[in-house]
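Quick note: the coordinates plus some simple rules give every number you see, no bench work behind them. Keep in mind it's a predicted model, so treat the numbers as computed, not measured. Cβ atoms are built from the backbone, for glycine too; each structure is taken alone.
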Structure P
Amino acid sequence: MGRSGQSGAATESPTLVLSGEYLHAVDAKSRLTVPAKLREAIDVKTEGEGFFAFIDFDGVLCLYTPASYEKLAPVLVDTELRVSKEVRDYKRLRYGLAEYLEVDRLGRVLVPEKLLERGGIKKECAIVGCQDHLEIWDRERWNAFVKIRLPEHDALAVRAMELAESRAAEDQNEMGKPSL
């Protein structure tokens, strides 16, 4: 399978970039077909096979490749964070309720009913590529979200860029600090 997107440095591995909006339906057996265009953008040699599914921010059902899912984990391993009840509770919800979904030969995943219910997904859904993961939305909810947020696109883009620049500056400052 091919890759979509490349990172700047030749020594780094390509960056996973999933994008697009695809309207699908969950079948009577709770199976959802992952669009071929998205499947083709995932290099299973570097990303792994299948998806980890869980309810993420805003109550949206998300599908992460094993490699993308693994990148989420190290952030909350720090000993100081482990003493936080909020961090422990978050990890219980994030990892305890996650499900591994295999992709069959037709590109379908069997989504457990409990995940569909928690994500508010009925039959008709929108599969949305969101850079390093897929989001599965109930189609009506997705359409309402787009209707409300699309007019705010420019302001959202400016804010996202400001946050990214701020984070990059913080990371640069951290790299310049001496080790203790």
Structure Q
Amino acid sequence: MATSNRSTGEALLFLTDEQLRQGIEAMFFAYRGFTADPDRILDKYGYGRAHHRAIHFINCVPGTTVNNLLHILGVTKQSLNRVLRSLIDDGLVEVHVGHKDRRERHLYLTETGQSLEQELSNAQRARMRSAYRDVGADAVSGFRRVLEAMMDPEMKRAYWKLRDSELTKT
């Protein structure tokens, strides 16, 4: 099997610049489609994609700290504080002071926040489910492997840490 993957991988090394450009363009347009449905939902609340990302990752790791969320999102503290302030003020996120370290702020979605997160995720799951059905089962793992291979090492570690924490929840 390793030989098969290696020979397939070697064949992919000979992609032309035009083929790579087409892949890059496909990523841009796919991202627009992937975010279009949530954008329409968020617009009703006066929120943007930064709010969506915060809601998504707070849902993935309930009780995550503000510092961990800063690391995952890769945004400035000022930017995240602005997003969190609106989510807290609107009753979607609540903050708990850390038990061991009172300087830590742990973030949780409220029922309202969970409801919005579910609505946003349902829209994206429907789009991904439809796309996966259209292209077949082999594409599911292949697509994920391509995305993982494009991640910077630090982001890949954060991704796997997040995946591991999700697996321990179930």
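Structural remarks
- Value 14.5, calculated as mean count of other Cβ atoms within 10 Å over residues 96-103, assigned to which of P, Q: P
- Source structure (of P, Q) for mean count of other Cβ atoms within 10 Å over residues 16-23, computed value 15.9: P
- Structure with the greatest value (metric relative contact order in percent (Cα under 8 Å, 6 or more apart), set P, Q): P
- At a computed 1, 7, 13, 17, 18, 17, 14, 8, 3, 1, 0, 0 (P(r) over Cα pairs in 5 Å bins from 0, in percent), which of P, Q: P
- Parent structure of the calculated result -11500, given that helix-only ellipticity at 222 nm (-39500 (n - 2.57) for each DSSP H run of 4 or more, over all residues; to 500) is the read-out and P, Q the choices: P
- Highest-scoring label, criterion being distance in nm of label points 7 Å out along Cα→Cβ at positions 32 and 144, among P, Q: Q
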